[in-house]
Structure I
């Protein structure tokens, strides 16, 4: 899935769109996506000027965006203006390696279960073969009143 399809599936836009390409997707099971990390990211200006490091919360957000793409694919639907996809929980987050400009963050997300608009995922982000972050993510799709 290229960036044009991603833009149709996710409401996020620059500077908050954190998925550049979907490399693989197995319907209702797993997704493998890519985030190219560049020095042009606006957060590097302040995090940290002397040693740029991608904030951990943004790595988790990138995993959640990949999870949203997997969820929409599993449901065979697209987001709508009356639907929003929220984080509902992050469990067991562990940061193992800093992510720096020039890295390619490989986002791997597995759908563990879904019921009544609540989704549970296991997410891992790697740089090469090195684990950068892992966490269990809970997300919810809700209609906007």
Structure II
């Protein structure tokens, strides 16, 4: 197995559209068709109003770092060549938090409130991962 090969993420009916959009290089997140609230992780109903009408809409893909850590262990084989690497919770413009790795950002420059944007890295021919990098001015 090469350094960037890894099993595909767990795809189920609730998050399949997220991974389909990542493969296309876009970020789609679930949004309630009734109350219009964004939510993550996805589920069969809206956690705010319990509506079953969930639409997957394109998100802006930028936000700010709310927490972060540097990983020094080989927890994710796809990132083995990048150890240590940074993982952060990103507060998206849509008001939801996603956990993702941070690229193109040395650990000493990471900080809470750092503006970031999504970038889609091809890991294998069939797998594209959404990751974040510092936002370009």
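Results, tabulated for the structure shown:
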| quantity | calculated |
| --- | --- |
| Relative contact order in percent (Cα under 8 Å, 6 or more apart) derived as 26 - corresponding label from I, II | I |
| Label whose coordinates, when helix-only ellipticity at 222 nm (-39500 (n - 2.57) for each DSSP H run of 4 or more, over all residues; to 500) is calculated, return -6000 (choices I, II) | I |
| Entry that produces 2.5 once distance in nm of label points 7 Å out along Cα→Cβ at positions 40 and 128 is calculated, selected from I, II | I |
| Answer label among I, II for the case where log10 I(q)/I(0) by the Debye sum over Cα atoms at q = 0.11, 0.20 Å⁻¹, calculated from the coordinates, equals -0.38, -1.24 | I |
| Source structure (of I, II) for distance in nm of label points 7 Å out along Cα→Cβ at positions 80 and 104, computed value 2.7 | II |
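Bear in mind these aren't lab numbers, they're just calculated from the coordinates by the rules spelled out. For clarity, every value in this text was computed on a predicted model and none was experimentally measured. Cβ atoms are built from the backbone, for glycine too; each structure is taken alone.
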